[in-house]
Structure 1
C-alpha cells in the first residue's frame, strides 16, 4: 500500500546488485506497472503491478519477464493496452557474448501475471540481426506496434504490428531507410483509430560537426501506410544553414494530444542550449515555427527537460534543470495552444539556484487545477546525499497550490534517487518509481491535495 511517510517508501524489489532503467505506466484501473532491469540477473527484465491503492499484485521482487545474460544496459519498451495488459518490447541479448542485441522479443502480460503471448514471447526480428533501442506501444484497437534499430545497419529502422492475439498485422515490417545517415528510433505512441506516431533521430557527420535532426511519421492501423505524406515530417532541421542541432544523447519527448496529433519537446544547441516545443496536428502540420518555439529563455544551459500535456485545455507544461555560472536550479513554464508563454519569459522557479548543486526534473503531471511537478534536489557533489524527491503543484497561473508549496515524497538521507520516473494515475494522483544505491526499486505516490498515501 502507498506509504504516508516519505521516509518509508514502498519497496518493490530488493536485489544484491545494480537495478536500473525503471519505467512506470498507468493502468486503466488506476494502478500502475513498474519495470526495471536487474544486473545481478544479467540485466533481466522484471515487472510489478500495483493496484490503485499501491498494493503489489504479484510476488515480492516482481515477475521475471525476460531472462537475459548481458553486461550492459539497453533501452526497452513498456506500454499498457486498453484491457490493462502490459506490452513489453526488449532485445533478447546475445548470450554467447554476454552483450545486448537481437533478436527483438514481444511480450504481453495480463493483470493476473499470465504470459498471453507465451513465456518466451514472440520473436520479431531475425536471430542473426543485432538490434538496438527496442520500443513499443499498445494501440487503441488492442494491438501493439514495435520498433527497433539495427546496430549493424544504422540507416534502417523497422516497425511491425501485432494484433491482440499476437498475429502480425502488417504484411511486412515498415522500414525507414536513409543511406549515409545513422537513424535511432526515439519514441512511439498510440494515436487515433489504432494508428501510431513515431519519431527518430537522424545523425549526419559533416566536416564541421555532427548534425542531429528529428523526424516523425504517422502510420495507419491496418497496413502501416504513411498518413503524413510519403516522406517523414521534419520536427528539427539540423544543418549548417539552420545553425541548430539536437545535442548528443538527448531523447525528444513525444506525447499524444488525444486528437490524432502529437506534442514534441526537446532541447536544441546553437550558441546556448534551450528547450523547445513543437506540435503536429492530426494531418502532420506543425503548429509552431520551424524547429519549434523556445520556452526556456537564453540560458547558458537548460537540460534534462520534462514535459506534460493537458488535452483538456491544450496546455504544455515544461520543467528543466537550469544551470547558470556554477549555479543549478529547476524552472517551469507553460504554453497555451498558440505557443504563448504563460508564466513569464523566464518561467517560474521550482527550486532556487544553489552553488555546485545538481537539480534533476522527474515529471510534469497535469491534474485538475494545474500540474504536479517533481524533481530531485541533489546537494553539492562533495555531500552527494541526501537526494530528496520533491513535488509542487502549480495552478494555471504558475502559483503554488498547496499550503506547503513543496512536499517531499522521498527523504531518505542514506540512499540515492536514481532512474526516477513518474506517471499520472487514471484516478488522478501521481506516482514515482526509482532505484537506490542499496539495490532496491522503490515507489511513492502524491495526491492532488499534497498528501502521501491512500487518499481518504
Structure 2
C-alpha cells in the first residue's frame, strides 16, 4: 500500500534539479516523502529516451511505497545500479542475451550497504555488453544514448550510469570500472565519476572482468554527492573537507596523456591548469619513463582473469548458463571479435603468460610512485578522454579526431587504461563543452589508498571549473 506521500508526488520538487544531498535532506525534514521522490524519479525515467535503463521497479514494489522505508544517511535517495551487479529479486542480464531470464537471490554487499542506509534502488542500468567496451553500443538491449546528444554514444562500459546522471534521471548511479568504465561515461555525459582504490568497496555479487583492476564506482552531479555515497560504500567515518589548494603540487604527464588529446580537449585542459595556478597550485610537467613498456607486459592479465573468473561467478551465483553459453550469446560485433581473439581464441593467454604478466603490475605501480615521490605530488591531472563523444552509428571501430582516423578504443581508454593498470584512484570532473556542445572531462589521479585526499581535492577544485548547463532535449 502506498503512503499518503505517494499520492502527492506532484508536489515534490523537480527531481531533475535535486542533488543527492537535497533529496536526503528533504526526506529527513519531511518536506516530501521517499515514495513521492521515487515515484517522480520513475516517471522521469519512463518518459526518457536515452535507453539508460534495462529494467526499473514499479512504485508498488518499493519498500518506500509500502510503509517500510528504511532510515539512514541515504534515506529516500533513488539510486540506479549497473546491470552487472546483483540485486536480489531484480533481473540481472549483464547486458547480454544468454542471461535475460536470470533473477538473483542475492544482493551484492556494496548495494546492500546502500539499501541498509535507506537508498531506494529504482532500476538496473544498460551497459556495454558484459562490461566489455567503451561505447555502450549494446546490440542486445540497444545503444545507450548520450545525455547531451542522443545520436551519440554515452561511453562505456557504464554508459547507462553516465547517461542516467547526465540526463538528470537520478542524482546517483553505481557503475563498475576496470579500465575506465566509470570515468569515461561520466566525462562524456557531463557528470562527476569516481574510481576508488581497488578494495575500497566489496566486490562480491559483481560480474568480474579483471579482479586485479575491478571496482564499483559512483557517478553523480557533484563531488559532495560522491562523498556522501562513498562513505556508505566504504563504511568510512573519515571527514572529507575541501583541500587547501595553495602549495599543492599537481603533475601533468603531457607526452602520454595530454599531447595525444584533440585540440579542444587540450585547450580546455590548459584553462583548468590556469585556474589551478590562480588558486596557488604548483603545476609541474612529469615524465613517466617505462610506463608504455610495462603496460604492454601487463596485457595478458585481464583476458586471463576474465576467462577464469567469470565461470566461477556463474557457478557461485547459480546463473544457470555456462561460460560457453554466455560467450555464444554475445551479439555486439566488437565484443564478438574481442572474445574470438584474445579471450577464448588463439591469442588467449596461458597460465604461464599470466604469471609473467603479474610481474609487470608492481613495475607499473612503481612508475607512478616514483613520479609522485620525485616531484612531491598530490595528484596527476589530465583530460579524461582524448575527445568528446561521437555518433553511435559508424563509431564502433574508429573515429576521426583532428582529421586523423584513430581506433575508438584508444580515443576513450588511452588515459584511464594507464592509470587503472597502475592502481591509481581517480576522479573525473566536467571541464566544459566542446564545439559540438558535448561534455569533456578532466581527471585527477592519486596513489592507491589516498582516496580521502582525492575527494578533498575534488571538493576544492570543483568550484574553479565551469558548471555545465543541463542537456536540452533536441527535437
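None of the figures in this text is laboratory data; all of them are computed from the coordinates on show. This structure is a prediction, so every number in the text was calculated from the model and none was measured. Cβ atoms are built from the backbone, for glycine too; each structure is taken alone.
For the reader, a short list of remarks on this structure follows.
- Computed 21.4 for mean count of other Cβ atoms within 10 Å over residues 27-34 - originating structure among 1, 2: 1
- For Cα extents along the principal axes in Å computed as 57, 55, 41, the structure of 1, 2 it came from: 1
- Read-out helix-only ellipticity at 222 nm (-39500 (n - 2.57) for each DSSP H run of 4 or more, over all residues; to 500), computed value -10000, structure in 1, 2: 2
- When mean count of other Cβ atoms within 10 Å over residues 219-226 is computed across structures 1, 2, the figure 25.5 traces back to 2.
- Structure responsible for 12, with relative contact order in percent (Cα under 8 Å, 6 or more apart) calculated and labels 1, 2 on offer: 1
- If distance in nm of label points 7 Å out along Cα→Cβ at positions 195 and 387 is computed and equals 4.1, the structure in 1, 2: 1
- Answer label among 1, 2 for the case where Cα Rg over 2.2 N^0.38 Å, for residues 99-162 alone, calculated from the coordinates, equals 1.28: 2
- Among 1, 2, which structure scores highest (criterion: distance in nm of label points 7 Å out along Cα→Cβ at positions 59 and 259): 2
- For mean count of other Cβ atoms within 10 Å over residues 51-58 computed as 16.5, the structure of 1, 2 it came from: 1
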